[in-house]
Structure I
Amino acid sequence: MKTADDPNASEPDMRATIHAVAVFVLAALAQLPSFDRSIVPMDEGHLAAVAMGLGDGLALYRDLHTGIFPGIYLLSALLFDVFGNDLVVARWAQVFTNASVCVCLWLAGLRVMPRVWAAVAPVLYVAVVVMSFPVLSMFNYSSLALALCVLSLFLTMRLLERGDRATAIALGATLALAVFSKQNFGALAFAAAAIGIFANRRDSALAERPWLSFLLPIAGAGIAVTAGFVVYFLATGTFGDFLHSTVIQLGGDQLESFNNPIPPIFGPHPLDDGKFVFLYSPPYLFNAMLRGESVFGLAATPGLASAAARLAYGLALLTLIVAPAIWLFGVGRAQGETQRNTRLVVASALLFFLGIFPSAIFSHLVFVLAPVLLALALCLARLDAALRERVAAASMALRGVTLLAGVMAVAFIAVGSTTIAGWFPVPLGIERASLKVSEGQAEIYRGAMAFVEGCADPGEAIFVAPTMPVVYFLTNRPNVSRYDLTIPGNVDGGAIVSAIESRGTRCIVYNPAMYPEFPPFAAMFPKLDRHLKTRFEPRRRIRGGGEVWLGLVPSATERRTR
């Protein structure tokens, strides 16, 4: 492996391997204080409920509704099958995923900048994990696809360095797995790799090789992975359901349901709009606001959250503006292999950032930041090299500011992780969730467990609405319908009503407060809403943490007609 501070280095030696392992271990250790805290009823619940359904023999897309490609669901079902049905298993998988992203950022960074600057992106990424808690602490399709996309960037660099068949095969398989984890992320990673290979072939190890000698292994590996998924869907008889849910239906529904632009960088923010503050605030700050706490001595207010959002979005956009200039004008006099890899980093950052759309909320920003952080470190490294040749004092000042920012990031990782652990100190005490939560979360989930266990026999189907499908997993009760109401796209409220009626459902857990990004429940699912209001009645109010869920049972009139 050639590095920017040692251009004559050859293959990775033992020291480089030790450094990569150290990056993985440090990134994993930094997550341990907070990785198993809180519980996310919608996103985490959706993944767990679908994985549970797969474990029970249900068919994805036909019996289990989603518009996301199958990789994350099949992997999660496998993890639960091997390590046990416990949400903490998926949390450990996310620790591994985040640490792997850091290693890929480190290895890619070494190819375009000195080691001291290559450390910037991994450190900032771990800080983003804490700042975005729990977004990057729970296993999900976006984070898995992100890891595969960053890995594809590293493998593209390695293929251009070595031109070997093994790397070409690994790249093709990785790109296919990225597509089957999250289709738009995978497509963007594919585009970045294709542009990188075609634009850089002439000054790489592939220059003297026939096109087919490296394109066939890439394509062959990708086709082999794709064929594996196709065989799975043909064997389960769900290939048509898969195409309809993930290709035909999802695109339009995503544009309709999740159309949130990038917030103004310089213009005013509507800080009196609770929905805006919720969607665009860094989640760590939003949690601190709810608790009336401070962050590094600053009161957590909507104003501070607004400033943090401006900084995060603004720095990302500034990097994407400056990075192409670093590439085009050769700032810092990078040449040869380093300049080639620079082009790869810039192209990857620019293309992958498009994955934030159509919903550019903060929790989606964090999924596209990793390549941008690498490009940011690259800009700093090249600026430092240019200043060192002309104004040494300015170079020292830049290094000093960057070091201070790095120290602050590490301090935030340590303090933030410890603070999160303090917010969620209570063991949930539920067999399928070895997590620690707040007292309010413990009350409401234990209450929901008690209600379901009292009104539905083991294995009896229940219904949970609208955005806490984690209750299915925690109670080990199947969903009466194929819809868990978390992924948009062809949700048939009438079909849910028919399933509730035909199966004589006796137990429903209902949350009257809709997720802030969605319209009211009655507007989204009018037929289902009427059915719940006219055919069911509250048996129990399940309280906890300021929330109130309703435990619904059939009304007296409904019971007489059954």
Structure II
Amino acid sequence: MVDAPADRPVPGWGPLVVLSLAQFVMVLDQSVMNVSISQLVVDFDTTVTVIQSVITLYSLVMATLMLTGGKVGDLLGRRRAFVSGLVIYAVGSALTAGAWSVGALVTGWSVLEGIGAALVLPALVALIATTYEGPRRVAAFGVIGGVSGAGIAAGPIIGGWFTTELSWRWVFVGEVVLVLVILATARLLPADRRDRPMPSLDWVGSVLTVVGLGMIVLGILQAGDWGWLAPRSSPITPFGFSLTPFVVAGGFGVLAVFVRWERHRIGRGLDPLVDLDLFSLAPLRAGLMTMLSMNTILLGVFFTLPLYLQVVLGFDALETGVRMLPISVAMFVLSASGPRLVRRFSPRSIVRTGFVALCLAVVVMMWTIQTDLRGLVFGVALTLLGAGMGLIASQIGNVVQGSVGADRRSEAGGLQFTAQQLGSSLGTALIGTVLVAALASASINLVNADDRIDDALAGQFTVAVTANATFVPDEQVAEALAVAGVDDVSAGAITENYAAAQLTALKAGLLLALFIALASLLVTRHLPDRPLRPDDPAADDPSLRLSDSRGGGSRG
């Protein structure tokens, strides 16, 4: 695939409207259901951990198939891949709307929608980079970043309103309608053109990436049940350890095989799934790492906050969405401001400012996690969080796409969304696992140290929590203890300690997010270090401008 000729007419904004609406639908799913976790648990008679797995699997399917989706865009053409992905996504949304079991929910939401998005998103960013040039391209990616913020903004409110007033299922009915609108307007997108041989699809490489990335996230996701090292409910215990480190290490081993396989194909003159030379571009590497860490933090926090607002404080889904609105509004405003900011400040300074804002936000949030909501301070913390995310999101899309030439934008798009969705799945899996582990540890320690609870009852509590620690309302704990015949004094003490342990666990999850944000500052040094100016000779060729940053590398 190639860009249109340089002397083509300046394109209008019609294609951007179509692509922005598609971006909105894609990101909506990643925030719309977090506020409905409690209702999903009730509707499907399951647990928070199972719903956590479903949410993670959606992101994981996208992450593992993005590289393949980008390559399919080269095979079919980007517009055809975009349309095909939307059709699959609509089928998945329809199945999710009518899901009758967790299995149907997984098939429709996690699998079919994940596959559809893996085709749509790499084609989407490649179509933007192909359609628009220079400052207009920067503006287009700024709009897409703003739309992502709008999707995050709308998600909790839409999900909360439908869950409270009607049903979460209507969200997915609405997605089907939106996809039909996009399909009806897809003719506005640039037609597919081909003036070079069609590449072949590396099926072996595709399978290796799916298996490798899948094993890494699966191991992290199951660590709460299996244990990180010491086995808990691990199905097997190699050398007396939990299965977790072996599954994660096996995933990295498979990815190492993938790298060797790609070099083998390149050596034989065959098309690889991803050109490994892309990783020699320092701005691209920095952009991908930034995308990974940003989404790890964002989705981890979006999993943590609804648990606090719904399980600890007892808010319904709509109230939860309203309370989380400051994140979304701030993210939308700052994402959309990217084109203006980058004319005065470098992408590096903007992204670093974003991560500093994230660190401050998490520190304030940890302070506000109490049994009573500190509304004003909590709102300030969420606004800071959204502002930080918006600053980062406003720059990364153009950094990644501007790091490569026109013929590699589908691959870059695949890498970009692989990093994004891998971060999303890791955020839910990693921070969710830390939450559960911290809940079990804190509640066991508090109960065993409480003189109001005899040793025998404390021992029974330890066994029960070790086997199945989960976030549930205090009232549910009290009811379970009453059914078990525990006396009022002991039951009250256990419930009180369990409630305190939940707060400790939530803070532990946020503390991990803080560490990730601090570590992310280290990867920003290779981001472009000068603003984009309209009179800059490189402004019409972002690939030159970005690669020429002082932290950059060769074009490989």
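No value in this document is a laboratory result; all are computed from the given coordinates. Please read these numbers as outputs of a predicted model, since none were measured by experiment. Cβ atoms are built from the backbone, for glycine too; each structure is taken alone.
Here helix-only ellipticity at 222 nm (-39500 (n - 2.57) for each DSSP H run of 4 or more, over all residues; to 500) has been calculated and equals -24000, so which of I, II was it run on?
Working: I: -20000; II: -24000.
Label of the originating structure: II.
Of structures I, II, which gives 2.0 when distance in nm of label points 7 Å out along Cα→Cβ at positions 88 and 448 is computed from the coordinates?
Numbers: I: 2.0; II: 4.8.
Going label by label, the one that fits is I.
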Ranked by percent of Cα pairs over 18 Å apart, for residues 344-439 alone, which of I, II sits at the highest value? I
For distance in nm of label points 7 Å out along Cα→Cβ at positions 24 and 320, which of the structures I, II scores highest? I
Note: Kirkwood radius over Cα pairs in Å at 24.0, derived from one of structures I, II, originates from structure II
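Who wins on relative contact order in percent (Cα under 8 Å, 6 or more apart) among I, II, i.e. which is largest? Display every interim value, and only then the final one.
Working: I: 19; II: 22.
By relative contact order in percent (Cα under 8 Å, 6 or more apart), the leading structure of I, II is II.
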